[in-house]
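Enquirer: As structure tokens, here come the structures.
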Structure I
Amino acid sequence: MIDLTGRVAVVTGASRGIGRAIATRLAAQGATVVAAARGDNAAGTAEEIMTAGGKAEAAAVDVSDTATVEALVSGTLARHGRIDILVNNAGITKDQLMLRMKRDDWDSVIATNLTGTFALTQAVLKPMIRQKGGRIICISSVVGQSGNAGQANYAASKAGIIGFAKAVAQEVASRNITVNVVAPGMVDTDMTRAITETTRDEWASRIPLKRLGTPDDIAAAVCFLASDEAAYITGQVLAVNGGMYM
């Protein structure tokens, strides 16, 4: 059984969906979780964890804002003395066909999804090096591997995360820090529920396992990569997509 007792985990985009499932799963395995999201949106996640007997706190962060990223990391270190696990999950979509995509739609998605991942990863590296170890898990997407019409900005950000993680993994492996990626497929979240039922059914029919994923499917993969069982895995992309893209 995975045991994360005594470890401190920071999870971004932890207010709902995949991020919330990751935060609650890590806490259930014993980690102290800093559930981070914009404003006070992660308060419900922290409350759910504490109600279940876990250790958690909510933190306000906009990952596209360097000042709030630095405040998140420095505040976590001040309260807990260490950061063992970072899950870069925060992400947004602003879908549009390339011919109609506005520059702001491109810039905001890249700023949150890719630059936010850069900023948080860079911020935790020094404390992880000092403590001689850490786990960094970045959430990409099947779209970052296969592309998808109408999502050039999102696909670019998620593909960039894969290249970013592989590069950083090579830089910090000698410091006992692993950097890996989880690439979800079509997952049943608030984001995908905004799609019409007909489109959801069409997507499910194209998945070999014939169902959408669940946030818990993704959380299980993240929890594994955060654990001692994954100590010899770094620079890898774990596709959790039901066979949607092989």
Structure II
Amino acid sequence: MNRRRRRAIKERSGKIIEAHGLTKIYGTGDVSTIALNNVTFDIRRGEFVLIVGQSGSGKSTLLHIIGLLDKQTAGKIVIDGINATYLSDSDRSIVRRYKIGFIFQAYNLLSDLTVAENVMLPLMMVNKGTSSAMRSKTEMILEKVGLARQINKQSNQLSGGQMQRVAVARALVSRPALVLGDEPTGNLDSKSSQDVISLMKELNRELNQTFVIVTHARESFGMVDRTIVLKDGGIEKID
């Protein structure tokens, strides 16, 4: 990230993620495995951050803890000012619903719903406005991701690249504080992958939307704000 952009982010932004001493241990005793070991970092609003590392380095575990899909064994996690460290499962679910959007490798669209209905789901879950208002927000975000003409198609009628664009739109429609991507280009061909990456980076700039992406394809993303490199469950470096 160039110095001017880093300075601009710091001046206008608060911390979206505060992770301190995150540790995750699976199992107990002699059969325990340390998946994360004392991981500490902050991410500010508007940053585009990659989490990279070899298989088994702890990338997915870290993403699941940031996304409040899993609980750490030790350490502290704060999402957009909310200390989620000791929240109950139901309260963690509420924070996820209002604060976090997810983009999955396998799209996770509902095949029996239209494109618009898939994208509108997060708005319906938080009861954000009237039906017409939710429809309007859905149409606006689908316009931004280039799918205005596909709005009434079933999701299984789309190409892989189009389905992932729907997933991006769904993650963004409620304007969450944070969007997490778990290998979002992993199922795409090279052209579709670059299209989706370009889209996410454009939305990052245009909407000041924070993205944190786990990926094996670091080079495909080009220049980003920061890259967190994991090795054996710990942070090897932050570029």
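Please treat every number below as a calculation from the coordinates, not as lab data. Source: prediction; values computed, not measured. Cβ atoms are built from the backbone, for glycine too; each structure is taken alone.
Enquirer: Can you tell which of I, II yields 26.4 when mean count of other Cβ atoms within 10 Å over residues 135-142 is derived from it?
Expert: Considering all the candidates, the number was obtained from I.
Enquirer: State the single structure among I, II that was used to calculate helix-only ellipticity at 222 nm (-39500 (n - 2.57) for each DSSP H run of 4 or more, over all residues; to 500), giving -11000.
Expert: It traces back to II.
Enquirer: Starting from the value 19: which structure in I, II was relative contact order in percent (Cα under 8 Å, 6 or more apart) calculated from?
Expert: Of the options listed, only I reproduces it.
Enquirer: Here's another thing I want to ask about it. Once distance in nm of label points 7 Å out along Cα→Cβ at positions 95 and 127 is calculated for all of I, II, which comes out largest?
Expert: Of structures I, II, the maximum of distance in nm of label points 7 Å out along Cα→Cβ at positions 95 and 127 occurs in I.
Enquirer: Next question. A value of 3.7 was derived for distance in nm of label points 7 Å out along Cα→Cβ at positions 71 and 207; which structure in I, II was it taken from?
Expert: I
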